[in-house]
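Just so it is clear, none of the values below were taken in a lab; they were calculated from the coordinates. If you're wondering where the values come from, they're calculated on a predicted model, not measured in any experiment. Cβ atoms are built from the backbone, for glycine too; each structure is taken alone.
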Structure P
Amino acid sequence: MTNKKKSNKEIEGAEYGVDSRYSSKKERQVDGKALMEARLRKMQNVSEDQIIKAKLLQLKLNMEEYIKKPVYKDHNFFTEFLTIYIDTIYSRRNNFAKDINITPVRLSQVLNNHRDPKEEFMLRLMIHSEKTYKNVCQFHKKTWYQVYFHEKICDTMSSQDEWRPSVEKHVSISKLIKA
């Protein structure tokens, strides 16, 4: 029972980001407040470029994590990641479209899942990302392709109940291989 109280006490102070082994609640709150104020002061001195670099690094890590995970259902990670990428770097999406030489309408169609990105779009995105990430961290050329095709595989595998019966009617095996 003592262990339960101790673990609850530790969790209780977690929102302050400080050690919960204080002798009084007031002491913990004072230190927690001081820590939060110090964090806010530090964050006020962070440049816009540092914020962008941090967001891009976080995006890269999220994309790499997504590629490693198993099948997801009904979620458009590619467009979600692409939207985050564009919105992190640009104040207007039209500027991104201009930088990769596509129309804003085409970009909108891709972002809103009305059209799949063409090979040309993917190649330009790959080059754009390489140049953008050059001063941030190592970014593999294949990452956008991996995210895009992982999503396609996930969509196909998770929707087998819908497409398989009609497709299976058109498949026959003329010679079975024995075990």
Structure Q
Amino acid sequence: MKKLRDTKVLTTCAMLLAIAVIFGFFKIPISDVSEIRLQFLPVALSGMLFGPAVGGVIGGLTDVLGFLVKPTGPFFPGFTITGIIQGALYGFMLRKKEPSIKRIVVTQLLETLVVSVILNTVNLSILYGQGIMAVLGARIIKTVVMLPVNILLLTVVLRAGGNVYKRIIKKA
């Protein structure tokens, strides 16, 4: 966490956190337990730029601050934990590596399976008192449809964000 003592890193993380919270305001509901959000993009970028610890912090804070600023339901710590895991996963998979298509596809497949399908399904099942299989059906359809879209968005954001970081922040 020594990285967060650097002013450039801290301000970059604060901006990515603010963008993630704002992205969390915009959602496309599919069903009661499934929706499309884009807040994973700045979390993934923070993980890629600064590693799993910072990515995990940004992922967890995105959930907590998003709830504090504009709650969309009851607070559930399980989603904060999955946010931390999501940011750390992006950090482990993408840190200090070129964001190639293969690496992004593998990372997004792993994130989709672990975070979206398993952890968030369990969280929603506990939160709403529904059986896991009832929640899983709607979530699988959404996940399969969104996987190629998320891969495309992640590729564009990570490549652009990495280039901006290299040119502006590392030179300063």
Out of P, Q, which one gives 13.0 for mean count of other Cβ atoms within 10 Å over residues 87-94 as computed from the coordinates?
P
If P(r) over Cα pairs in 5 Å bins from 0, in percent is calculated from each of P, Q, which structure is the one that comes out at 1, 9, 17, 23, 21, 15, 8, 4, 2, 0, 0?
Q
